[in-house]
Structure I
Amino acid sequence: MAHLMIDIETLGTTPDAHILTIAAQIFDPLQRDWLGQSYYARVDFESQENRRIEQGTLEWWSTQKESQTEAFAEENRIPLDTALTELGKLIWQSKRIWANGSNFDMTILEDAYKSYGMPLPWQYFHVRDARTVFGLAPNLQTYPASHHALEDCRRQIDLLWDTLEYLKIRELK
């Protein structure tokens, strides 16, 4: 049962935020299996002239010295529409799409798809909020975000696996 965890790093918190990186990891939520496929893209700045950069977020990034190097690296950046097309291919292969929160990653990605006139590669009822699930097992150990989108995807999957195991979940809709 292929599910997909998505994480993005941005320069803002609004739906039209500028996107630095996009990552996704296919996994099986009940078998502790990565299922191999992952996606990671650094998005170029020129393809996002109409997306918002917030001063407060820039200031926050200036305090994230270790993760700042990867998120702001200039090499291998691709246009946002290319990144969205490539991400969409993984989304279509997935039964459910997970993100850490119900109104950040997916809301920003939805706005990005719409800004290019691209159809959403998911149905609204396929999106799942990992943070809500994590809250059902408040005593489990968590780890701080690295702000490297692919590392954070995998960390969120590990925590989801731990939470589902703790809750003795054997089946998901």
Structure II
Amino acid sequence: MDSPLKTAHAETSEGLSGTGIFVWAILGVLALLGQAIFRLTQVTLEAFNSGLMTSTQWVVCGVWVVANCYMEGHRGFHLKFVPRVLARAHHLAEHPQPFRVLVAPLFAMAFFSASKKAKAAAWGVTVLVILAIWLVRSLDQPLRGIIDAGVVAGLAWGATSLLVGAIGRLLGKAPSGSPQLN
């Protein structure tokens, strides 16, 4: 029986197995998400611990967190981003190329060698995130912490979905997404 990643035991010319390439791509993406979660959690906790939040702000924060879990975490990450990242990491593991392997997390996120739609989504979301960061940083607490709480929830949902999906893929679960190659 073939391994979930056909090249799992075959070595590439660089000495990295298909499974290693897949894991590198996924861990790189998880590291980017984790770094954002860590930074934004600090801002969120600062707001929560400041004693400045009113009862209404706590309710708004709760609603915002739930909304972000659904919109960002489930619809954005779980249904769109994660299947594409898993499929692209899987594709790279089966068809390694030195440069793509080197920057596997960026390849997995569809920043290059992707369909126009996937590239547009990757770059568009990145630009929007940078603009949102710039705008939210100018806000005072507790509003900044409330906004960041929702973002942390969505990112955590996405990171968890990616981790679970990667483990499933490594255990033999069939790919569900398209690598959306160009």
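Which of I, II yields -10500 for helix-only ellipticity at 222 nm (-39500 (n - 2.57) for each DSSP H run of 4 or more, over all residues; to 500), as computed?
Values: I: -10500; II: -22000.
So the calculation was done on I.
Quick check on the output: 6.0 is distance in nm of label points 7 Å out along Cα→Cβ at positions 55 and 95, derived from one of I, II. Which one produced it? Derived from the structure labelled II.
Compute mean projected area of the Cα convex hull in nm² for each of I, II and report the one that scores greatest.
On the way: I: 9.8; II: 10.9.
Largest one: structure II.
For the structures shown (I, II), relative contact order in percent (Cα under 8 Å, 6 or more apart) is largest in II.
Where is distance in nm of label points 7 Å out along Cα→Cβ at positions 127 and 151 largest, in which of I, II? Intermediate values should be presented prior to the final figure.
Working: I: 2.7; II: 1.9.
That would be structure I.
Computed from the coordinates by the stated procedures, all read-outs in this text should not be read as laboratory data. These numbers come from a predicted model, not from an experiment. Cβ atoms are built from the backbone, for glycine too; each structure is taken alone.
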